[in-house]
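Below you'll find the structures, each written out as structure tokens.
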Structure P
Amino acid sequence: MSSSSLSDSESDYFHNVISETLKSLENPKSKVEYGTAGFRTSADLLDHVMYKMGLLAVLRSKLKKAAIGLMITASHNPEPDNGIKLVDPAGEMLEASWEAIATDLANAENSSLKEKLKQICTNENIDLSASATVVLGRDTRQTSPKLMELARKGVEALNGAVVNLELVTTPQLHYIVLCTNTNGVYGEPTLQGYYSKLATTFKSVRGAERNKQYYTKVIQLDAANGVGAIAAREFQKHLGDSLEIVMFNHGSEQLNHKCGADYVKVQQAMPLNFPSESSVRCVSVDGDADRVVYFYLDESKKFHLMDGDRIATLIAVYVKELLEDSGLPLHLGLVQTAYSNGAVTDYITRVLELPVKCVPTGVKHLHKEAKNFDIGVYFEANGHGTVLFKDSAKRAIREHAENATLSEAQRAAVTKLRAVIDMINEAVGDAFSNILLVETILHARDWDTPDWERTYSEFPNRQLKVKVLDRNVVTTMDAERRCVTPAGLQEEIDKTVSKYEKGRSFIRPSGTEDVVRVYAECEDASEVNKLAVEVAGLVHDYAGGCGERASLDKL
């Protein structure tokens, strides 16, 4: 169907699109692509993208007859970068089929913009008379206010209503979109409602007992010099003395520079400005506070990381025990990516005896698969994840709690299950929601971080990046665990891996930049760097490496 099927009055709707704002913006200098986390690139290339995504969000809102979110952030990327992503009505990532629509619109010449918008309306059968609401939020980057203003002008060019949250974490925006579209059933659609719901639930479960024999209520937080610092201060007001947050990298220095969850995870090192105290429970969030990892230094000052795998298994064991103690026959499962440590998968399947699914990298893939369980726990190893409860599971838990014949132990277990539902942010991975849940579980077990770590031993692992001319020459299959192209590369990786005891390695193209990511693990810690460098060298040779070649002496 062509755009000519729009009526004259509907075509006139797009009159304001070619505004003075658009005329002031340059045509795209280089192609941008809507990747796993939206558009993300150097901030100076995004002006026109922001305006166009404001326009697209209005159309998406009209189509879904619900509020849509726009978050301006580049998460864990360096300060000079920025980005934007759309949030769908249930607080989820943008529907996959619309990623290509977003990419096409963002790369459209200004002169063809009206026709592109009309075509979207015709193809998607959008009712232009429907109302539209767009919820806007941004992180703390210096470029974010300007970019947010351009997005707002795009929304208003198509007469969309704007709900401007200003500075928020990415999970807060997702949460408020979900609350808005459920008419407050999931929670109050405000920042105050968000803080109150999570903190009140946390305090109700914790009760009067703050410290235990091994558990202490103090955490040291690396806020990545990002918006997480604002959230941490506000949470502290609501949490009172139930949890003490001692904050570092609170926003006075460069965002994500040698700090934040991604830095701590990849480098497996303490963040900048952090005290070198032994046996202190430490937490790091990323620039927009959707990822979280725990870490600590032992008595010999050796660094220990508790990443998304550890968080997932901690939560899974806790929920599994609550289900067993309450007598509820609900189906619990975990979802991972290939980045999950091999020892973790063994622990989940052999010790916990729980089903586990492996999916391609990207939150949208994990989120979708987790919905297939009554209760689905999903985490990427980088610390991004959450817990999903089917509506039928929530109903079963609620009805079970009202059963007058339950024993005291069953009632206590089902009450805690209900608290998990209220404490978790089901819309998306949320660093602070997950911190509160982890702290609840550690408190219940009377554990400190070393106790948590002792549940299983991970295989040593290493991640590297290889700069290439074009990341698209690398394609994968089997949840990104096998390389399809370039031809011959996977066979060489297999030969290399076979030389290492319990070795495993895979490669995948980045979703946002021209690099290929390398993951390697093996049983011997002294060999894992060698394996990673060998595989990175193969990628460099087969996939058009253009940067400096990886070497052991530079790791």
Structure Q
Amino acid sequence: MPVSRKSDTSQKNALKREGGLVGLILACVGASIGSGWLFGPLFTAKMAGPLAIGSWILGAAAILLLALVFAELAPMIPRAGAVVHLAHVGNGPIVGHMWSWILFLSYASIAPLEVTAVLTYANNYYPGLLQPHTDLLSSFGFLIAVIMLGLFVITNFMVIGWVLRINNAATWWKIGIPLLTAVMLIAVAWHPGNFHMRADNTLSDVHGMFIAIASGGVIFSLLGFRHAIDLAGESKNPRRDVPIAVIGSVLIASAVYIAVQVAFLGAVNPADIAKDGWVHLHFQGVNGPFAALAAAVGIGWLATLLYVDAFISPAGTGLIYTTTAARVTLATAETGAAPMWLNKINRHGVPWVTLILLFLVGIIFFLPFPSWQKMVGYIASMTVLSYSIGPIALIQIRKAMPNLERPFRLWGAPVLAPIAFVVSTWIVYWSGLRTLNFIFITLFVILAIYALTGVFRKGRWAEMGWQYMWWIFPYFIGMWVISWIGPKDLGGLGYLAFFPSMGALAVLALSVFYLAIRESVADKTMRVYMRQFGNKVPSAAP
């Protein structure tokens, strides 16, 4: 079965290649600096105390490792929603379809989450957007949220060049305001003693440092690099620009987040954490930690500026995620994981049907879902799980086509790729048993739907490539069992301590990694797939 159901490579003819290098970098950075910077440092500090800085450093290293993998892979598949196609190449249709829906769910939920973040801050100066004493939208807030989401969709009906120009302008602001905030808080309210206070008297700060990577907003905030991959089909020179944008955006966003985390830790009043530690830190009556801090230390103008930024930063992120979510959905239709009618592009190069679908699905996420912190845990874990296919695909393609032209070639890939897969597995695990239950139930429902489709549609079963996907069963089941018997910090029974459980997961992940390589699609079939993306592939392995 081909990767795309449209052999004329319609995306190349219909989607407009108007994205330049600066636009790609700013799209990635703009996607990274949204609600994550407004809320992430607080939740990370509550989980890890001063070791929150370590959470951001380790999270940045983990994301950079994944980004390096995709810096090699993405230019070889210069199509919108490249990761969807990538999952197909080495692992067959059924794995590709499952990964398509993981990606769709993780992307479709982010714009509504960013809208909710805007309204959470706005409720401070325009009460009534949230239900009293909760983080849930009121009826009026729900209406405003739907209107805001609609504006994201309407803006995306512009050609991609204009969307990126709007994002570029917003991103320069989004970089400047967090850095200004960090400088001002360090200059006006610096308490070095805060860096010696623990999170609380029970949870290990070291354990909290790792858990915060998945559940405190760290990974969620640093995943913006993926937009260079998703917009590769609309880049003027994807083979040059995508690797630079992927790596550069991770470095820029990481520097900004580490700076604001240091400033946050140092600016909190020591009296607020002296008794019960960081875990009980809160700001009475204010839904926004940085604005509250600025007001508390006497920088009123900065607090006002932060309320303005609380609209611009999440809104900019929501806008660009709507853009890339439409491309991911488009690729999902192209690969056969979704109905073909979603694969419609108007004369301006806009995937208009997928935009309408995202608007309708996005409204569902405004219903009473868990808090921002829990939602980012779900989203980050699902996204990292979907991107964990990258290290596997890298080695599969290297094995099948060792001499294929690669604009960027990852040094040490045979070592770094399995390490990246292990780290991805750890991140998903750190999100906790409750999150794993949600993810795995969702995946097995999707798998059951495709299995029933194969049974009732004659000939469909053989086309799905079930023989290439058996590695996911020991992977998912093994991860769940280790989490179930793992530490209580993560919702487990406590039979397996934190670091031994990570060791067990590393063994599981490495075993599954090499099993997936062994069970991959035939080299000949992979070469056929790669030709569809414009690669010059020999008919036989060199």
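Rule-based calculations on the coordinates, nothing more; no lab input. These numbers were taken from a predicted model, which means no experiment stands behind them. Cβ atoms are built from the backbone, for glycine too; each structure is taken alone.
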>> When semi-axes √(5λ) of the Cα gyration tensor in Å is computed for each of P, Q, which one produces 37, 31, 22?
In response: P
>> With helix-only ellipticity at 222 nm (-39500 (n - 2.57) for each DSSP H run of 4 or more, over all residues; to 500) coming out at -22500, pick the structure among P, Q it was computed from.
In response: Q
> Any idea which of P, Q comes out highest on relative contact order in percent (Cα under 8 Å, 6 or more apart)?
Replying inline: Q
>> Using Rg/Rh (Cα atoms, Kirkwood Rh), for residues 425-488 alone for the comparison, can you identify which of P, Q gives the largest number?
In response: P
> From P, Q, which structure was mean count of other Cβ atoms within 10 Å over residues 393-400 = 21.9 calculated on?
Replying inline: Q
>> If distance in nm of label points 7 Å out along Cα→Cβ at positions 281 and 409 is calculated from each of P, Q, which structure is the one that comes out at 4.7?
In response: Q
>> Using mean count of other Cβ atoms within 10 Å over residues 33-40 for the comparison, can you identify which of P, Q gives the largest number?
In response: Q
